[in-house]
Structure 1
C-alpha cells in the first residue's frame with residue numbers, strides 16, 4: 001500500500017504466496033551468487049589514501065598535467081559493474097586501479113628503479129604483479145563486455 005495508497009491491499013490468495021515465494025527464491029539466488037558475502041570493504045577509502053601518498057611522491061608538474069586521480073576514481077567506479085570486489089581484496093583493487101591510471105598517462109613513480117620494492121608493495125605487502133595484472137585484465141574485460149552487448 002506504500003506505492004499505491006489508493007488501491008486495495010493484496011489478498012492472501014495463491015497469487016500472493018506465489019509472488020512471495022518468487023521473491024524469496026530471487027533473494028536466495030542473489031545470496032548464492034554473492035557467496036553470502038553481503039558486506040565488504042570498499043576500495044574507495046584505500047584509493048583516497050593511496051592517491052594522497054602518491055601525490056606527495058610525484059612531482060607537482062606530473063600531478064597537475066595528468067588527471068590521474070579522476071581516472072582512478074572513474075576506473076574504480078566502473079569496477080563495480082563486474083565482480084572484482086568479490087574476488088579481490090579492497091587494497092589490491094585500489095592499487096591496481098591506480099596502477100592502470102598511471103600506465104594510461106605514462107606517468108612513472110620517481111626512483112622506482114632504485115627502490116628495494118615496487119611502489120605498489122608499499123601500500124600492500126602481499127600484493128604481487130600477477131594479482132595486479134589479473135585485476136587490470138578483469139577491469140578491461142568489463143569494458144570489452146560493455147561493447148559486446150547487442
Structure 2
C-alpha cells in the first residue's frame with residue numbers, strides 16, 4: 001500500500017476550498033481507513049466504481065502511473081470546475097446537455113458543510129487507485145455548494 005502524505009492531500013483539497021471561501025478540511029483517520037478498504041477491494045477485483053450505499057461523499061481516481069501525487073489527483077477532480085455554475089444543487093452545470101455528475105467531484109471538494117476527508121490508495125496490476133471519502137457528504141439536492 002502506498003503511503004499517503006496527509007498534509008499534501010489536505011493542501012490539495014484546501015487550495016480549491018479557499019478559492020471559494022469554504023473552511024479548510026481536516027484529516028480523518030476513520031475516513032481514511034474506510035477509503036483504504038474500498039481502494040483495496042477495487043484493486044483486488046480490478047474494478048472501478050463507487051462504493052454502494054455509502055453514507056459519506058466519495059471521489060475515486062484511477063491512474064496508470066505507479067505513484068501519483070495528491071495534487072494531481074485532486075486537480076483532476078477539480079478540473080470539472082470548467083463546467084460548474086454556481087446554483088442550487090443539482091442545477092450546477094453550465095451546459096444543459098450535462099448534469100451534476102459532470103461536476104460532482106468538484107462540488108464535493110468545495111462543499112461548505114463538508115469538514116473532514118480521508119483517503120486510501122491501492123495498486124492493482126496496472127493502476128493506482130485513489131479513494132477519498134468526505135464527511136459530512138456533499139451534493140445535496142436543494143442546497144448550494146457554498
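Listing for the model above:
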{"quantity": "Label whose coordinates, when distance in nm of label points 7 Å out along Cα→Cβ at positions 102 and 118 is calculated, return 0.9 (choices 1, 2)", "calculated": "1"}
{"quantity": "Mean count of other Cβ atoms within 10 Å over residues 14-21 - highest-scoring structure of 1, 2", "calculated": "2"}
{"quantity": "Identity of the structure behind -20500 (criterion: helix-only ellipticity at 222 nm (-39500 (n - 2.57) for each DSSP H run of 4 or more, over all residues; to 500), calculated), options 1, 2", "calculated": "1"}
{"quantity": "Distance in nm of label points 7 Å out along Cα→Cβ at positions 6 and 110 from the coordinates reads 6.8; which among 1, 2", "calculated": "1"}
{"quantity": "Among 1, 2, structure where volume of the Cα convex hull per residue in Å³ as derived comes to 187", "calculated": "1"}
{"quantity": "Which of 1, 2 yields 24 [relative contact order in percent (Cα under 8 Å, 6 or more apart), calculated]", "calculated": "1"}
{"quantity": "With distance in nm of label points 7 Å out along Cα→Cβ at positions 54 and 94 derived as 2.7, matching label from 1, 2", "calculated": "2"}
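None of the figures in this text is laboratory data; all of them are computed from the coordinates on show. Because the structure is predicted, anything quoted here is derived from the model rather than measured. Cβ atoms are built from the backbone, for glycine too; each structure is taken alone.
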